[in-house]
Each structure stands twice: as C-alpha cells, then as structure tokens.
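What follows is calculated from the coordinates using simple rules that are stated; it is not laboratory data. Because the structure is a prediction, the values reported are computed rather than measured. Cβ atoms are built from the backbone, for glycine too; each structure is taken alone.
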Structure I
C-alpha cells in the first residue's frame, strides 16, 4: 500500500520511544542486566542521547521549516521561542524541585547525581536560573532550549536555500563550543544538520520511492554493514574488559595492551568534548537503526508499541517525569548485583513512567 508523503513516519516515533527507554535505563545505572545489550549501558561510542537529538532536529526542520514555509519567519520564530521558554521553565522548576528533594533523601553515594556543593539554596537557585547548573536527569532540556533559540536563524537560511552558509554556521558554532567548553554549542550540530534532512524530507522520500530497488538494497546493506561492524567494535573496546582478562577467550591481546589502546581510542569518540568521529558515527548509527526500525516497524509496533509509542510521542514529558521518579527510586531501592532484580527494576520504572503519562494533570502541566 502506498503512503502519502505527508504521512507521519511511524519508525521515527518508535525510535524516539526506544531512545527514551535507553535513556531511562541508563539513568538508573542498574547493571549488570541483560537489558544492557539493548542500551549499551550508556557507555558506547554513540549513546541514545545523540539519536534523540537527531530526531528532534529532523522534526523541527520538517514541521517548522518545510510545512510552515509559507508562514512568515517572524511567526515561526515566535512559536519556536515560546517552545524554548516553556522548556526553560520546565527545566528550571524541575531542577530546583529535584535538588531540594534529593538533598533531603538518604541517597546512596554511589548513585548520587551531581549536586552543587558548599553553596546555599539561594545560590543554587541563581545557578539554575542562569543555567550554570542543571540537574543531570533533566540536562537534555538545556540542550534543547538552546537549539530552539538558534532555530529561527537556521530555518530562515533553509527557506532561502543558503545551505553552504547554514553548514558553515553550524560547524563554526561547534568549533566555538569546543574552544570555550560549551556543550550546548557543540551539540547543536546534531540538531541542525538533521534539520536539513527534515526540511527536504518530502523530496528525499519521493526520490527514494523512485530509486531502483537494487540500488536501495545496496545502499541500505552498506549502511547496516558499517553500523553493525562499528557497533561490535564499540562493544568490544568499551565493554570487553572481561573478555580480554580471560586470555583463553582472546589470547591475541593482553590486558595491558587493551588498556593502552583504549587510552588512544577513547578520545577519538569523546562525548565531552563532542568529537568529529562521534558526530559522524552518530549519523551512521542513527541511519542503521532507522533502516532496521523501518523494515520491522509493523512487528515492533505490534509487540512494543504500547511502550515505545507512549515514550516516543510524549518524549520530553516522559523524560521530565522520569527525573522525579528516579530520585525516589535511587534513594529507596537498594543497589544489587543481581541481573534479574536489576532488569525488574528497569522494566518496572519504565512501566511506571508509561502509566504516569496517562495522567491528565501531568498532560496539562508538562510539555510533550
């Protein structure tokens, strides 16, 4: 059955739900667990955060750039800035509230998020309002706020067809972010380059539909091969300590050599600062995951849609709810080395978030 080009891409909503599931699981830090095979424990060369940001950029490019191209840039800018203000308010209120709660709970030190130290509540609130401190479980909102503040400039460039200037600007901002150690300037490249795809999404889908099937298969096969190869390499070089320690499993490399290579390899895929290799690999992994989700979207939606669609279509609301929920879970639920118990904790937490998303009061006060 042929779909209209304007039809929402189900795979993107499912992917966004998957990325949100991974973020929630990684925030819990309940390892070991078999679920780490789905999440990478948040330690691989690319994380779910990059994927989530890429999807956000695609959707902004499509909904605010392409679909609203007949709307004045002034009106579009007002819409984006209002959205940024709502997220900023959510970020500030959540950070202040959660910090106050966290400081009055018997937190296990090993699970304690980064909190301001040696400053009073007034100073903490000032730091939060000025975004010099953000509670780490809602930190993504800060990156999103700044991306939306820049968005009107980039959308204006897209509408005028100034792609070269557009690319030069986003790369320049990334470079400045590296030099002055501002992550929100670095991460915008993962938002605005995908926004180009979003802006031209209808054209891309039309051309793809008219492309020879053999070429499409070769292209998708190549992307998947690169994705799976680099994924396996990442798993080995990030999580392969035990394999290397057991010389019988992998006698070709000893532990000292492994550590030496890691010291050279880790900075290449650095998250802070956001390295060029990690940026490029983020786009490759995103493309590989999209191909898989697109191919099996009916099956995934049938069996996992009740979780992934809820998390995907209300991602920022789920993200904010989880921050509050995790404060109590991390304080009340003891740390365990049991894979089964850790998996139960992760699944129960995600299920609780999905159920909380159904509450009307939360739907009214929290942004999607």
Structure II
C-alpha cells in the first residue's frame, strides 16, 4: 500500500469550520516564523544544537532517531545531552520518552522542561553539565526560540505532508514550505511503503529544500525484550496468537510489523491516543481483552512499557514483550551522520 493509497486520518475538526480555523492558524504560524526569520527572540547556546523534529502532530520516529544520533555522537567521542519538553510527564515529572532515553542511553543527561533554553542554561552550570559538548533537541523544529546548528526534519512515509492540511483541518503544525529551513530531511518508515513512494517524497523534499541532505530509513525489529529485559528473537512471535497495545502517534507501522512478525493479524488490539497514561481501567481492559482472546504474547512499544512496569507480573495472562528498534538507512545515512558530526565538531573548534 502506498502513502497515496492510505486514507488520511480523520482531522481534529472537519468541514468549513475546520478550514476557517486552519486558515487562522496558518496566518499565526507564518507571522511567528517571520519573526524568528528576522532573528528576534532567539537564544544561542555556547555549544552546538542538533534538532530532530517534524511538520506534523504525532509520531514520525523522533525518539529512535534521537537515540540514533546520540549514539553517533557518543561513538565519535562526544558527550551529548537531550533537551525535550517532557510532554505529559508523570506526577514524578518524567515523560515516557524521557524514560526511554534513560533506558536506551544510560549516562546521557535528559533535560525535560517546556522552556528548553532555560533548562539547558541551568544544567550547564552544574558539574555534569559543564562537560556536555552538544545538545540533541527532541521535537525541536517548531521550538525556534533556541538556535540550532542543524535542523533534521522527519517525514513519515505513510503520512504525506503534501496531502495534508494545517491544524485543525489536518495534522500539520507547519506547511511543507517550512522545509526550506531544514538542513536535513529523513523519510522514516520506508519499509512500510513501496520504493517509488519513498522516491517521490524525496523528490518533493529536494524541491522544498534544495540544499538539505536527504535520507530514508526503515524501522527494523532487532529482538524482543521481555518484562525482565531478557532478549528473545523476533521469530518467537511466528505463528503465535498476539495481542497488540500501543499509545503512540502513528500506530499503523507498529501494528503492521507485529502482524508480520506473527504471520497473522492480532487476536486482540488496544490502540490508544498518543501519550496515553495507561490508567488502571485501561490496564484492566488490556488484561481482560488479551486473556479473553487467549493471546500467547502481548506486544507493546518501549515507550508504553515504561508505564506498565508497575503491573503485578502475576496479573499478565501471557508474556509481555516489546521490540527493540533499530534504524536501517536505505539512502543518505552516511551523509546524514557526516553532517551531524561536522556541525558539532565545527562548533567545537
């Protein structure tokens, strides 16, 4: 199925009212960007900032991409930190993405604060912060108050932004024309669409941002992790009755990969809104539904597992596993890593 064949998700507000509000929203976005384009209200830090963001509401794979670039920087001898808003944090003040970063990147500081500039400036005054030599900004394309040395924009191959509209008539936070300020554009979830769809999106990206580095990547499942963090092969799901549960921005790719790994459709599915807090009633529904469907495995995302670790292990009707993701670049991966390292090292010199 190509991106063009997919039915667009139902927008927050349809019809004439949605289009009118979308026009008002677009006017405000253009005015805001014009102010930043003139350099007004921008704070520049004393170390390089690499931003990973997108045009739309919902998931495009930002979290695994941030993990990927932090690992690239670590492998090159750098000491990065991650700055993020911390959307829908728990009462303890930790968001689900922050928990993922702490699990995947032990030792890499995570600064979660709506005002990321203030959070970083405060962090740099600490003993740990003094040693950090670079910042990876999570979901930073619209957070223009903080100057960046490279804007990496992700486009989900299954959600063509050129066929979408601005909020609330669609799901775009900015129009595709904003790609002109991107230094790199990455088509994600390339494995979910035909090769020609990826090529078409890359060509549109090239027109929108002639000087940007272009890349495309797929999301592969390397292995499965159990509740005890024991690795199991993905083939463990083959031929099994699986239940799928997730609360992420774009669940389609996750569902498709789970079904492909099992060799058949899930016997039970619970799809929640992005950043769902997994209230007790939701967890009870998952336990009940998976049990009634006689599921042999419950498959969740790493991000959602961070909110399920407190469930009594004896309550689960079957083993719970989550895939460990890796990014496989089909095009432009080396060029993308090179430009990230060049921007960081160039600022260090």
Structure III
C-alpha cells in the first residue's frame, strides 16, 4: 500500500501558501498548480472566469483510473486577507503563520492533500478510481469561482470539497443558504445647529429599524447579522443617507425566507414612519443543502475513514462553501475537514498529523 510522504506533503503545502493568492489574485498559484497536475499525468483544462473576478482561472483536471467509479475533489485557491508574504513556521508538529498574516491552510491544505495522495498512489502503482479535481478562484468573497465553473466537464456523479475545520473525519452533510441585503436609507439633510427639525436623520431611521429587528442567533438553524454601516458627512449636518449590508442564513429555506421578509419589512416600516426613502437589494448568495447519512456517497466516505482507523462524524455547519454551489448545480457534494483551525485569523494553524490523515483518506477512498 502506498505511503504518504509526510516530508513531501509538508514541503508542497508550504510552497503553496508562500504564493500570494488573496481573492482575485490567483493567477500565480493557478499557473503553478496547472503545471504540477500536468506533470502528474492529469489532463488539465484552464477554465476562464470573468476578469472582474480574478486574474487567474479555475482548474479542471482528470486522471483516468483502472478501478470502477470516479470522484471529483475540490478546493479553492484563494485566501482571505492578510494573505500576502506568508511565512509559515513549523514547531512541535504544528504549521502556523508568523502571526503577521493568515496561514492559508484554508484552503491550500485541501489541494496539498489530494496531490500528495495521488503522488503516493502513482509511486506504488496501486490501481485507483478515476480522479477529477476542481480548483476554484474567489471562493472567499462569494463562491464566484464555483458559480462560474463549467460543471458539464465533470464526469463524476459525486464530489468531495476539502474545505472545513474540526477533527479529521468530519463530514459536512448540511449547510445553510444565505441571503444578502444591501440597504440604502435616504433621509434629508439639514443644518444640525440651525434647523435640525427640518431634516430626517437616516441613522435615526436605521436605529429604529434595528431595535425592532430579531438578529444574531434566531434558532438552532438560523442566524442574521448586520455587518457593514456607512454614512454621515459632518457633525453639523443631519445625516442624509446611510448604507447597510446585512445577511441571513438558515439550514431551512422557509426559515430563511421568513427571516429575510422580517428584516426587509422592519426596515421599510421604519422608513415610512420617519418619512425617509429606502432602497433594498436582496440577493440569494447560495442555497442550503442537506444530504442524508444513509446516502451511498456518505456511506462510501465513512467506509474509507473507517478503513484507516478514523471515526467519521456527519454534522451541519453554519458556513457556506463551494459545496453549496456544486449541490445546487446538481453535483452531489459534501464538505470535509482538513484539520484547519482558527481560519481567517493570524492565529491560523494546522497539525502536520491532520494533513497526513486527510491525505491518507483521499488515498483510501480512491483505491478502495
């Protein structure tokens, strides 16, 4: 049986995280990965995306296998900020950043795991299923790479996204849908010292609305948040306009619709009460997905984990990923943990042993 080469795995992971690839700037990492996959024998297609999203491209790769069946593994190539000039540090079996940046294990750990698994299989000459890869751009700022991915290229009936945290063996079978709200409240300017009563303060309207709004954790399946507020010109001007960005998420589509309706109608009622204008742009960022524990795809994944002595656990998440988009496009997809921790912070880290374990899972799954 093929053995995961820990040294090569870690070296490749470090090499990948050192390539700057904040969302929109994926060209360098995409070129490097396309070349590496080609050397490994993958038939590689560079899939263009609008240049408003990225200077790079999505990658589709296919490695024909001799065993029956096929699977597509997917990870995203972009990172959040601050993700430039990453200097990884390895100590006591943990890889972390130097504290100035993120590490980029989200999601280069997934890419490194799949590629090391394939390399180890090729070294040993083991038979494997057909292996496809989908490496995407611009996941962190709206799953745009996945949304633009040409799904018709993919032969596999099921997919595994390697882009979650938690113990190795964590299988995300349920994820929320998300609705995004962009709200512009138009009040009326007035001199705050001479004639404040002739103005309409947009912030007063917003605070009235928000004080009547149910936000944060709504129930075990639903959350809502106001994350961006911009407005105001000077202290001597009654605030004429205010811009707000908010979101709602739920594992249940009906609950999501109900929460969004509550937020929209509360904003509109406050605007009407104060005589302000209001414009609300409400868009679906992604839909929820829910896959049963006894689904054959989930059962096969669990069996591969058990074969390498890891206890699999299915669970829901509160976050969206490329898995949401692929499921919506009709490709049965779960998201799985690579062991990444404290992602999106400068304290991000990953244990070498977890990186090895998830690589072992990939190898076990494709050679069963």
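Among I, II, III, considering only mean count of other Cβ atoms within 10 Å over residues 130-137, which has the greatest calculated value?
III
One of I, II, III was used to compute mean count of other Cβ atoms within 10 Å over residues 18-25, and the result was 19.4. Which label is that? Present the calculation step by step, with values, prior to reporting the outcome.
Details: I: 24.5; II: 15.2; III: 19.4.
Traced to structure III.
Could you tell me which structure in I, II, III was used to calculate FRET efficiency 1/(1 + (r/R0)^6) of positions 66 and 338 (r between Cβ atoms, R0 = 25 Å, to 0.05) as 0.85?
Details: I: 0.00; II: 0.85; III: 0.35.
Checking each candidate, the match is II.
A value of 13.0 was derived for mean count of other Cβ atoms within 10 Å over residues 210-217; which structure in I, II, III was it taken from?
Computing mean count of other Cβ atoms within 10 Å over residues 210-217 on every structure in I, II, III gives 13.0 only for III.
If Cα Rg over 2.2 N^0.38 Å, for residues 34-73 alone is computed to be 1.52, which of I, II, III is the source?
Going through each structure in turn, the value belongs to II.
From which structure (I, II, III) was Cα extents along the principal axes in Å calculated, if the value obtained is 59, 53, 37? Walk me through the numbers before you get to the answer.
Numbers: I: 57, 54, 45; II: 59, 53, 37; III: 82, 43, 39.
Computed on structure II.
To test your reading of the models, identify which of I, II, III gives 55, 43, 31 for Cα extents along the principal axes in Å, for residues 10-201 alone when calculated.
Going through each structure in turn, the value belongs to I.
With Kirkwood radius over Cα pairs in Å, for residues 258-321 alone derived from the coordinates and found to be 16.1, which of I, II, III does the value describe?
Of the options listed, only III reproduces it.
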